[in-house]
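Just below sit the structures, each encoded as structure tokens.
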Structure I
């Protein structure tokens with residue numbers, strides 16, 4: 001285990017809305033769950049900047065961050081159920097500005113979905129609540 005993986009990592013994501021639909025991405029790496037586009041915060045970057053950058057890198061979509069929608073703790077475990085990685089993910093509500101969604105290097109699939117259909121996907125824990133909060137922030 002690397003020194004980096006022994007400590008919590010800060011990540012940011014965004015629930016990007018376009019015409020009432022939210023953008024979700026399926027992770028290309030394990031655990032292969034559907035989630036919001038996002039990833040690690042880089043040195044010198046604000047959480048909002050990281051969320052917008054990660055959405056662009058992961059999906060090709062430019063988004064405007066509108067507000068904080070909540071946070072989630074994500075624990076990745078090995079086959080023996082030992083924690084291998086711990087991410088603290090700050091999630092934001094965002095509006096689509098431009099770009100057509102397509103999978104980037106960290107996403108195997110991307111979809112614009114009706115928020116009410118999220119239960120049909122195998123998602124990261126708490127995703128439905130974050131999407132609902134983002135929807136409220138945006139008045140979507």
Structure II
């Protein structure tokens with residue numbers, strides 16, 4: 001039985017607000033990334049390979065929080081643009097190791113300044129204390 005004095009308002013729920021904030025961030029990303037073909041998830045994947053070195057798909061799933069099926073599609077699209085290299089895993093030839101190509105390395109280097117500006121623009125409505133707080137709270141929400 002629900003309490004009619006306190007109705008459930010979907011637009012005030014955390015999931016809805018997070019989704020709206022993420023949609024705003026994605027719009028800012030696409031408008032400011034500098035490479036109209038690069039999505040935010042593709043950029044994160046390139047950064048994960050840059051930071052972690054050549055990686056298996058399983059390692060990329062863990063690093064990016066992108067599901068296995070989606071990461072496969074991302075890798076295919078990045079490979080089609082020659083932004084990554086794919087090599088068989090020397091220990092298990094059924095697995096593939098994803099590395100950054102020279103073009104991928106250059107794209108990440110060129111995009112990082114845009115990414116920093118995109119983060120700034122995403123949080124432009126927040127004062128410095130609120131920015132620290134929102135990042136702290138988001139990390140705390142996802143901490144297992």
Structure III
């Protein structure tokens with residue numbers, strides 16, 4: 001994981017992207033698709049750090065149509081960027097794959113719905129949610 005690359009505006013995890021070692025990440029203008037990306041353009045226009053900060057989250061017709069990406073963005077909204085990166089690092093260390101070799105899907109695409117992805121992330125983060133509060137497992 002290259003944490004310094006962080007997240008894309010949509011919630012895609014640049015820190016785990018294998019597309020290019022020279023790419024600094026989406027929010028540092030690294031993505032070649034940024035001019036065509038609805039999430040990139042919208043967040044830049046609104047001055048948002050990511051879609052998770054938008055009152056219209058989640059919107060349609062964007063990367064947020066993908067269950068994994070929408071779940072990652074929702075997790076960031078609820079727990080923060082560092083907690084998502086921490087959860088993914090724990091997952092990576094335990095053998096979970098963000099991308100299968102030669103593919104753009106991985107273990108976080110296996111759950112059929114957003115709740116399944118969120119459950120995976122919560123398990124990896126060691127986070128329980130009670131009445132909307134974040135609590136660390138004992």
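The numbers here are math on the coordinates, done by the rules we state, and not lab data. Note that the coordinates shown come from a computational prediction; the quantities given were computed from them, not determined experimentally. Cβ atoms are built from the backbone, for glycine too; each structure is taken alone.
A compact table of results
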{"read-out": "Distance in nm of label points 7 Å out along Cα→Cβ at positions 83 and 107 derived as 2.1 - corresponding label from I, II, III", "value": "III"}
{"read-out": "Comparison of I, II, III by distance in nm of label points 7 Å out along Cα→Cβ at positions 27 and 43 - largest value held by", "value": "I"}
{"read-out": "Origin of the derived value -10500 (helix-only ellipticity at 222 nm (-39500 (n - 2.57) for each DSSP H run of 4 or more, over all residues; to 500); candidates I, II, III)", "value": "III"}
{"read-out": "If relative contact order in percent (Cα under 8 Å, 6 or more apart) is computed and equals 19, the structure in I, II, III", "value": "III"}
{"read-out": "Origin of the value 3.8, where distance in nm of label points 7 Å out along Cα→Cβ at positions 11 and 35 was derived from one of I, II, III", "value": "II"}
{"read-out": "For P(r) over Cα pairs in 10 Å bins from 0, in percent, for residues 67-114 alone computed as 18, 31, 38, 11, 1, the structure of I, II, III it came from", "value": "I"}
